[in-house]
Structures are given as C-alpha cells and as structure tokens.
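As structure tokens, here come the structures.
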Structure 1
Amino acid sequence: MTKIAPKLPTTGCQRGFTLVELLIVLAIIAVISVFAVPVARGVIIGGKTEPTASDISKVVTRMRSNFAGQGTTPYNNLGAPAAATANFANTARGLASALTITGAGGTATVQHDIGATNSQVGVAVGTISVAGDSFTVTVPTVNEAACPGLAAQLSRTAEVITVNGVNAKAVGASYNGGTAQNACTAGDTNSFVFTFR
C-alpha cells in the first residue's frame, strides 16, 4: 500500500504590480492632473480676486485724499508712469495684503497674484475731461478666473473700466458686466485699465 501524503493548504501567491499596471496607473494620474491643475489654479485665483480689488480700492482712496485740494488736475503731480507707479506702490505699503510691493522710494513697484507670475501693476496720469484730472491703474496678464470679477469689484469706484481694450464702463454710465465678460479671454491674457478721479 502506498502512502499518500496529506494535502497541504495552498496559500495565495503574492505578487507586486507589473510594469504595465504601474504605467497604466501613472497614465491615469497624468490625465487627471492635466484637467485638475488648471481647475485648482482657477479656484485659487478666483479666491484672490476680491482681496486684490479691495487692496486697489484702499490705495485709490488714500491717493484721492493725498491729492485732494490740488485744483482740477491734481494727478499731474504723479509725474511719468514710473513715478506714478512708485507713488501707488508707496501708498500701498502697509495697506495692501494681496498686492506685493517691491523696492522703495522712486523705484517701488506693485505686483498682483491673479495671473501670470510677477505681473506688475502700472499707474499713469489719466484724462477724463482734461489731462491730470484722473489717474489710471493698469492690471495686466490677469487669469480668466478673475475676469470679469476684478472689474465688477471695482465698478463702484472706477469712473472708466476697459477689459482688453473694450469699454465696460464709461464716464457717467453703469458698469456692463456682459460686455466685460465677452471681452475676457482664456489664460493669463486679460488686461484691465481702471480710471479713477
């Protein structure tokens, strides 16, 4: 008689991921990230729009009071665009939390964080009726997530608003959000010009 050895219980064979499985998982993650990163960036920029507009509004209010009582063309004293921008930057120092001020004195500049990296805000003497009766604040390379929200936030304080060269608010007229929205473009390509008196 032949002895039959008892059958031992079989255990499952352990194995790791194959290279093909790993590549498939990495491909899925890559595809998801292609769509998720711009959406996440848009949400972050959308959240920064109101604080940026609030900072601009605070600085504009302070500049208006600084130049009050200087006749009908008080902003002629702002000087050339570099000097006007430096004045805006120095006024923003201590007031602004969403804007970044670099440099000091006559070389100070202001950057925003709602679009392309290191986008500089520009300030210049403006004209509504006569040169120097107003000043402009140009916010370039703004992401579509902040467009037209930035214009809507500043529509109460700005006399004139243009979005990518399209007039969304004229002197004495109401802000037109539909016009601003239609002027917005994809990416970090939007440029706003606000005129304040």
Structure 2
Amino acid sequence: MADSLWRNHILPFTFLVGLLAACTLAGDYLLHRLNLVWVGRYLGIPGTILIIGSLIYSLRKRKFITAGNPKSLLTLHEFGTWLGSLMVLIHAGIHFNAILPWLATVAMGINVISGMVGKLLLDQSRRHVQGQREHFQLRGLSKSEVEKAVFWDAVTLDAMNQWRRVHIPIFVVFAVLALGHIASIFLFWSWS
C-alpha cells in the first residue's frame, strides 16, 4: 500500500525520538569539548522547571484551572517537555554516579516517548485509517472487504490507543523518582 501508516506516521515519530537522542549526545559532547561540563550539572534545574511548567496543560485539560487556550497550552506542553527533557538528558549525560537519577531519567524518557505517541501518532493514525476506509468504500468495496484491506493498519491503531495507560502512570513514577533525586541532592550537597 503506497500510503502506509508505517511510512507516514511511525517513521516521522521515530525521527523525532532520534532527534532528541542526537541533540542530547551533541549537547553533552559540546559541553565536554568546550570544557563546560559544569554547565550540564545545572541544566537539570531549568529542564525540570520547563517540565513542571508544561503541566499547566494537564491542569487545564482536567479543568483544575480554566485560564488559557487549550490548543496553545498543548503546544507549550509539547515544546516545554521536549526542551526540558533535552536539558535533563544533557544534565544526566553519560555519567553513572547513582542509580536514582538514572531511574528518573529512564522514567522520563519512557514518559516523553509515550507522550509523543499520543501526539504524533494517534491523531494522524486515526485520520489515516479513516481515510483508507473512505478510499476503499469509494472504490465500491464491501464493508468486510474494506475492513480486510485496512486490517493491519487498524491493528496498529488499536495497539497505539493503549498509550494513555502508560503515559500518566509513568509520569507519576518519573515525578517520584525525580523528587527523590532532588531531595538527595539537597541532603548530600556540600553546603559549606
């Protein structure tokens, strides 16, 4: 099928995840190359602030707050979490100093990917499958023939619909681990 769900939706998603990884590696490399590794240590702070600030969208969506345009807040949520995650990933770097920060980083990565699944793939994939159904109906195929023609795309779409079951619980795990990491920094920081 020329207009494939895989090619038009899953590959662009994979590209954006790869871009996040490439930017992380490039940022960490540049900080090391320019002898600015200390900057990476502090990138976790603005990154975390951006991630926390992006939660305004979630509060608006669940009607805890009424201010703000949901579409604008969604755009800020997506950009803030992507940029904040990039900063946190550069902050994490390739340094394996403790398990808690790495668990938080892994949870954040899973949460970012699950959020991107919801944004980039789910809406586009629904439209794609519906468009394919309409295309085959216009060609005069019966309902059973249409469903057979879009079967694998529909199976992919059904699997992707499960993303909400992952996104929110993983965010909670990330938040708890990140708070634990932040608390441990304050406990063990050399304040003198």
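Numbers for the structure displayed
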| item | result |
| --- | --- |
| When mean count of other Cβ atoms within 10 Å over residues 62-69 is computed for each of 1, 2, the largest belongs to | 1 |
| Origin of the derived value 35 (percent of Cα pairs over 17 Å apart, for residues 118-165 alone; candidates 1, 2) | 2 |
| Computed 0.8 for distance in nm of label points 7 Å out along Cα→Cβ at positions 126 and 158 - originating structure among 1, 2 | 1 |
| Value -13000, calculated as helix-only ellipticity at 222 nm (-39500 (n - 2.57) for each DSSP H run of 4 or more, over all residues; to 500), assigned to which of 1, 2 | 1 |
| Among 1, 2, which structure scores highest (criterion: relative contact order in percent (Cα under 8 Å, 6 or more apart)) | 2 |
| When FRET efficiency 1/(1 + (r/R0)^6) of positions 46 and 142 (r between Cβ atoms, R0 = 35 Å, to 0.05) is computed for each of 1, 2, the largest belongs to | 1 |
| Computed -0.55, -1.09, -1.18 for log10 I(q)/I(0) by the Debye sum over Cα atoms at q = 0.13, 0.22, 0.24 Å⁻¹, for residues 38-133 alone - originating structure among 1, 2 | 2 |
| Structure with the greatest value (metric Rg/Rh (Cα atoms, Kirkwood Rh), set 1, 2) | 1 |
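Read-outs: derived from the displayed coordinates by stated rules, not from any lab. Quick caveat: nothing in here was measured; it's all calculated off a predicted structure. Cβ atoms are built from the backbone, for glycine too; each structure is taken alone.
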